[in-house]
Structure I
Amino acid sequence: MTVQTAATGTGRGRRRVAKSSIYVLLTLYTMLALGPIALIVMNSFKTRKAIFDSPFSIPNAESFSLKGYETVWERANFPRYFFNSITVTVVTVALVLLLGAAAAYALAEYRFMGNTFLTLFLAVGVMIPIRLGTVSILKLMVSLSLVNTLFALILVYVAMGIPLAVFILAQFFRQVPGELKDAARIDGASEYRVFSLALPLVKPGLAAVAVFTMLPVWNDLWFPLILAPGESTKTVTLGVQLFLGQFVSDWQAVLAALTLAAIPILILYVIFSKQMLSGITQGGVK
């Protein structure tokens, strides 16, 4: 009895040590991930001298300065940049959710010739970076006279986000009980109505897709620089480049602009993080 009790106590102790080690590792990873963001925010409120002399210190009465933010609002049209980024991000996420959910429902619900091919084709779209087709995309946008328009960015981002959206949402639609859909059909509901009834049941998947789509669209620099570099179509990320020079950079303005660009996406991420984690975990269960 004593030996069994000792063995039980030893097992519990090992589990506590393992759990504590996991928490320590997660804490260290969190600090490593949030550290650069904290440094950017802190140094955006410092003088140029303090940024280089004491980058890891918190702003005090001597080092505190709002010159970076003043420069951002005086030298750049950041309200316009914010509007452009928000417009492109919101419209892209809405279209990806709508089109991706419809395509995922069709692939999950119906068996037809080409179903497997379409699934594999979309999987390839997830694996191959869309930037490899930049030259062809630029030629297409020039031929359609869409260069320096937000619509060009939206088209590219929707094409970039749909494969992953279909891949994730198809797993969720397969988990929707078939009895519910059959009951709706027996009651005379059309397929569009059945789809609308199944949609609320995959909310975690929709939230996960929204986050995975939103983050790269907001932070992207490549396509705004190539397809929409005009002053009226610049995004926030591209607007930051105004303060980066070949020889001299206004680091106060750069850090202030980065802080302003990161705040909205961080707030949205915090709001949807719970739903995103729920979507990831539920999507892996069949």
Structure II
Amino acid sequence: MSRINVDSLAVPAFTVAITDDGVLRYDGINEPLCQLSGFTKNMFVGRTAAEFMSAEGARSWETNYRRCLASGVMDEYEELAATPSGLRWWRTILSPVIDGNGRIIQLLGMTADIDERKRAEIELQSAVFVDAVTGISNRRRFDLDLAAAMARSRDGGAPFTLILADLDRFKLVNDTFGHEVGDEVLRQTALRLRAGVREKDKIARIGGDEFAAVLSTASEGAIAVALDRIGRQFAEPIDFGRLTIPVGVSLGAALWRPNMTAEDLRAVADAAMYEAKRDKAA
């Protein structure tokens, strides 16, 4: 098979020449792809990816090309790439072009702009992990964050802390003032909890009036400081103008130890939280 001239193709396409010295240089880009990407033939043809792309972008593109070369078969992939037209999602079908001696002499890439569809897909996937009322992570996302923290601790040995938080008398707030006020109390709780932890710490709403946090705190003394810092965020009532609602929160903590499971952590933190709640009621 001879080399392909992509100017004859109606779909957005490019070609990469496979040279004897192992350098991958583009030897074709057609007008439909120029219009989509913002590249011109002068910018593209005869150059390597590193000569007109960022170092990271060039490495990503060349990795895709060399994977196709190594397999010798068609490859399909999606990628986020910066081109003159902006940062966009693309889907590319990459095919080896083989000469009469069975040698790969070129790669043919046919690509499509999938940016709108991909961003909608990502937004939908993200929504699966967001609590609809408070806007912070939900239970599903938190379970993943907790599992990730446990994996890091098992690998590196650095402990972390699980915090559970339960609002005091939240049912009374809902019954007395209605769910609209109750939802605002939940939103304010999320804001106060976020203000009481560090930026890298993870927080979530994991139930009706239950919240949780994963802190990089690694000692009992540091846990006491963290609990005090969070508790102080709830010292002032929530002001609704004509209505002021005191917000109390009961906190429980569990410091991760080797061989603890997620269930072990939750049980320890849960017991501490309900002990704090009982102490308030006494």
Structure III
Amino acid sequence: MIALQKIVKSVEYDYTDIQKIIDALCCRNDCLQQFCIGKSCAGRNITAVKLGECKEYVLFAAAFHGSEHITSNILLMFLEEYAHAYRKCCSLSGINIKKALGNRGVIFVPRVNPDGCEISIKGALGCGKAAGEIYKMCRGDFRHFNANLRGVDINHNFDAGWKKLNALERKSGIFGPAATRFGGYSPNSEPETQAMVSLCKNYNIHHAMALHSQGEVIYWSYNGYEDKTAKRMAEIMATTSDYALDVPLSIATGGGFKDWFIEEYLRPAFTVEVGKGKNPLPIESAPKIYSDVREMLTIFTIM
């Protein structure tokens, strides 16, 4: 691959940083186009980056949870190398991107939950006028905050098995806004959730991947939907990354983007839990994690 002077670094990026990096990547690569798919509770843009004007796309989305903001770095690292390989018509992970991609495009959403990430990274300064309420939700532990500004866990808010998940939340003692695992008072209630739903309705997404952390596992099925194609894709993903295939249990089942996409479109979608450790993972580990999943992400675009 032709030498690339990297823009994306292994440092914690707040909302302004993310926007500047996306601007820089789009400026460098005329094959990229950024657009806003919606706004967060605090009015921050939820930005997507599109490669190609096509009838069909592969979708990557990251940072549904505030404390998992390292996934934004990993997706941006991939976007940077992928766009460079596409523009220069060279190889990434042994694949000539432009030739292999053909008439398919790719959409990247590096930060689905900008407010939650801002809270995890900046603490009270990232909460704005909601600092007092957020402090009560997380008991001062801003670093591990996962929800959006209203205390709703975005990956519990999608309309897939939401009622069953809500019952499990209540059984676990979660009745209202919290730092994590509260799915809201109704499905698809949050602007961040609505932004992802709208994106999928406006573009023909062939298959999708949600990046989370941590565990080095791949979730690929939902509610009895075990398509042979999806399973084969998951097996290839596992082989190229050394990640294990797994099935979420109990309160981790339903309400997620992957679950909704599979149920809504009957097409493959995956949750990939990158890295190992305790969230938020050390940002210095981003290059190693990205190196471990680069081949998987690349192959995913041409499956």
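Every number in this text was worked out from the coordinates using simple rules, so none of it is lab data. Note that the coordinates shown come from a computational prediction; the quantities given were computed from them, not determined experimentally. Cβ atoms are built from the backbone, for glycine too; each structure is taken alone.
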Computing mean count of other Cβ atoms within 10 Å over residues 28-35 for each of I, II, III, the value 9.9 comes from structure I
The value -13500 for helix-only ellipticity at 222 nm (-39500 (n - 2.57) for each DSSP H run of 4 or more, over all residues; to 500), derived from one of I, II, III, belongs to structure II
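Here relative contact order in percent (Cα under 8 Å, 6 or more apart) has been calculated and equals 21, so which of I, II, III was it run on? Can you show the working numbers first?
Details: I: 28; II: 14; III: 21.
The value was obtained from structure III.
Match the computed value 6, 20, 24, 22, 15, 8, 3, 1, 0 of P(r) over Cα pairs in 10 Å bins from 0, in percent to one of the structures I, II, III, and report its label. Each step should come with its number before you reach the end.
On the way: I: 6, 20, 24, 22, 15, 8, 3, 1, 0; II: 6, 22, 19, 13, 15, 14, 9, 2, 0; III: 7, 30, 39, 21, 4, 0.
Corresponding structure: I.
Assuming 37, 19, 14 is Cα extents along the principal axes in Å, for residues 68-115 alone as calculated from a single structure, say which of I, II, III it is. Let's see the in-between values first.
Working: I: 59, 13, 12; II: 40, 17, 15; III: 37, 19, 14.
Answer by label: III.
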When I, II, III are compared on mean count of other Cβ atoms within 10 Å over residues 108-115, the highest value belongs to III
